[in-house]
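S.K.: Next up, some structures in structure tokens.
Computed from the coordinates by the stated procedures, all read-outs in this text should not be read as laboratory data. Model, not experiment: these values are computed from the prediction. Cβ atoms are built from the backbone, for glycine too; each structure is taken alone.
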Structure 1
Amino acid sequence: MDAIELVYAGAAAQARLIRDGEVSARELVEATLARIEALNPLLNAYRVVFADRALAEADQADARSSSGQVRPLLGVPVSIKDDADVAGADTAWGSLATSEEPRRVDSDVVARLRSAGAIVVGKTLTPELTIWPFTETLAFGATRNPWNRAHTPGGSSGGAGAAAAAGLCGVSMGSDGAGSIRIPASFCGLFGIKPQRDRISLGPDHHDAWHGLSVYGPLARHVADAALFLDATADGAPAGGFAAALETPLEPLRIALSVKPPTGAIAKLGPAQQRALSETADLLRALGHSVVEQEVDYPPNAFLNVLARYLRGVRDDAAELPHPERLERRSKGMARMGGLISDAQLAKARAAEPAIAARINAIFQTADVVLMPGPAGPPFRIGELQGRSAPWTLNASGMRVPWYGVWNAIGQPAASVPAGLDAEGLPLSVQLCGRPGDEVTLLRLAAAVEAARPWADRRPPIDGPLAAVA
């Protein structure tokens, strides 16, 4: 198989090719590493690449395959966001304020991926302390969007998004505390899902990250890739697994189309983003689903609940750093703002979650899924927010991505689904949000959209005549 086709095949197809003996794990990993070597200088997706280790593990995967062992991700190259631990490497969190001491053990999610046969090829870049929906740091530079390198791939899983979009891994592991999987998935033309809280372990060191907001999950070229990732890493999978659930015929669903942002958020949906939402609603109707305009009833404190837990989470992360004096000025400003959230206020925010969830979930009395916008506009240009203060950047970010964080606050699954390109050739998306614990419906609905409107056939122009865009 052609090397470009191989690296763009996605985790599910790559695993199948290895299982069927059509390609070896070593061939796949060599092709991936060669692509990283060629493109990472342009994209800055990876902070560190484990080339020698990955090749050794590929040989081990081939030996297992030859002996008849079957593992769901055997031989598939995966990337790990640099907020999770990989044994033998440090975890930088996009910062010089962290320890350079190599971690002794893998994070639980990494250990589970390895157990499933995946090969960790490197750690992807994130903004400092995973704070922002763009990935630019003083420590490691800016990560660039493969669709147009003048723009960010989003954040905070920006390196993960760039890597998956450009074929630098089979699937990327990201984290999502207020949209940090779904935002880069949107900006990079990928499928990304924020699973139900506690579906994937944050252990051993990050339990209850950002006071219940943060989860781990996949960014993938195909829905099937993400489902396979969940099968490898998640607790409480449905009978037969998430990937098998995609094979079950999807009955007609009741879908609520909600556009209003949460109370307190200020945003104006751009015309291209509105078109993506409308066209997706039309497609879902054509697929036999009922789509009705119905707004989510956000309580007045929903947005502020996210903000309190997010800011206090940043403050608490900063307080644990060995070298806090090395933080960027803007990160220090965010930590100071988080310090204004007292223990009592934080406890009040956590205690308010059930009531917030109950009011939001009232929409599921008449709907099975909520369809809503992704970002309000295109990805920021590289350097657009450089030098801005913490409050200024927070406001600008909130206006661009207001529809994400509330689903973190209530802990429920939500997914970013590609929805074409804008006039500048940048990816568009919509968001699907579900009932507690119901990733399966989101995966199956997204797979139906993918089958009707295949998005992975569109590839970023990183290999073509537009590759020089800067």
Structure 2
Amino acid sequence: MKNTIRFLIVLSASIAALAAAELAAAERAKNVLLIVSDDLRAGVLGCYGDNVSDTPNIDRLASRGVVFERAYCQGTVCGPSRASFMRGRYFGNKEITLGEHFIAQDRVTARVGKIFHMRVPGDIIAGSDGQDVPACWTQRFNAAGMEAHTPGNYACLNLNVFTTELAGRQSTGDPHRPFVTVSYEGDGSDQPDGKAATKAVELLREFKSSEKPFLLAVGFVRPHYPMVAPRQYFDRYPHDQMTLPHVPEGDLDDIPPAGISASNSRQNGLGAYPDNQRRMWSGYRASVTFMDAQVGRVINELDRLGLTESTVIVFISDHGYHLGDHTFWQKANLHEQVTRVPLIIAAPGVMPSRSRSLSQLVDVYPTLCELTGVPVPKSVQGKSLVPILRDPTSQVHEAAFSYTRGGHHALRTDRFAYMRYADATEELYDMDADPDQHNNLAQHAAYSEMLTKLRLQLEERFRSADNAGIRRKGKKAN
């Protein structure tokens, strides 16, 4: 009798495992649509809690997929970040890219716009490839544009310059180009992101006809500077209605020099123009909403062609962005506004949900492999997020690892954000009590034990990530 019961239990387990395997196979996606925004901080999207920016298309995608509320980039500037997530490694170098791997699995791959690093605006104006990897794609297309030279209302906000003249505009290689906005009369079809969406729609139609599995990577450059968009997008965000981040008195006093952004309001000149700081927010939000409209065009076509039920859709940004937080602007920094990124995954068989489990951009590669039934290359260091897609309370990481130039590293755990700089100075924040990171606890004796634990954890993570021989100091990660 016991043997019979044991046999029935084993049989039931085998049947259940077989059914689960069949279900998993049935839910495997045929295609991948990877959408990458540039310099997009998660907190300006409606699906991440913002009530000012109008982002209906990204929000609609979020309602269909899993929103990773605590996703983190690895590199905190474009080149290292993109090299990282396109190779599934913390420090991407020469390893097999996602596209190369999918081509080896008899799939077509196509790039439209910026996926690997391109200089913005330099490579966009020139229509050149930047640091693209040709072997990653069976087809590739650049989306050129005039950028700051677009005729219209130009502003260089840190210099307090406003003009419609085309001469003398800050552009490629100029020091003040990060503070440029251009509002112009048009529908956006002449802009890089408008062109990228148009080409992506054309490719989706081609893929539909060929019926071959595809990976389509669409890279939008907004809201990366220069913040250029049609006037109607700027009109949605009057600068006098923009709210600046709260910066407490003495906010920088407990941040080590290595942790203070070189692009801060005192250094870059924006400190003298509070209204122009609000105009930076207006331009950023306008660019985000324009980019969102292009995302909508691509997803709408995917739906119209009947490809949605067989396609994994991933939306990410390469890193976040400072917009006056701590008086900081731009990126290349280890604070939360830069390291935290949007990550949304919608896939066949995956129920919509939200997850606070820690995730990293380096995880996108193996996740796409598992969702499409493709083996994961041995070179990949990320972890598949499929367990979280199935159960948003699942955990695949105890901490997320980020870095920036100069040998500076960060670790984000469930509760704490820890930064360690090349000169051994540190920052530590209790993210439950201080989510905006205004109170550095690194010098507080009560946290000495926690600091010791995080130092060891960071050291171990760095060793495991750095097995390609990247030096700690003075070496870019790509």
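S.K.: Output the label of whichever structure in 1, 2 has the greatest value of distance in nm of label points 7 Å out along Cα→Cβ at positions 29 and 357.
M.R.: 1
S.K.: Starting from the value -9500: which structure in 1, 2 was helix-only ellipticity at 222 nm (-39500 (n - 2.57) for each DSSP H run of 4 or more, over all residues; to 500) calculated from?
M.R.: Considering all the candidates, the number was obtained from 2.
S.K.: With mean count of other Cβ atoms within 10 Å over residues 325-332 coming out at 17.8, pick the structure among 1, 2 it was computed from. Walk me through the intermediate numbers first.
M.R.: Values: 1: 17.8; 2: 23.4.
It was calculated from structure 1.
S.K.: Of the structures labelled 1, 2, which one yields 24 when relative contact order in percent (Cα under 8 Å, 6 or more apart) is computed from its coordinates? Working shown, then result.
M.R.: Values: 1: 17; 2: 24.
Going through each structure in turn, the value belongs to 2.
S.K.: Out of 1, 2, choose the structure whose coordinates give percent of Cα pairs over 36 Å apart equal to 21 when calculated. Let's see the in-between values first.
M.R.: Numbers: 1: 21; 2: 29.
Structure 1 accounts for this read-out.
S.K.: A value of 2.9 was computed for distance in nm of label points 7 Å out along Cα→Cβ at positions 109 and 301; which of 1, 2 is the source structure?
M.R.: Details: 1: 2.9; 2: 2.1.
Going through each structure in turn, the value belongs to 1.
S.K.: Hey, another quick one. Given a computed value of 2.4 for distance in nm of label points 7 Å out along Cα→Cβ at positions 349 and 373, which structure among 1, 2 does it belong to? Intermediate results must be reported in sequence, preceding the final value.
M.R.: Working: 1: 2.4; 2: 0.9.
For distance in nm of label points 7 Å out along Cα→Cβ at positions 349 and 373, the value 2.4 is produced by structure 1.
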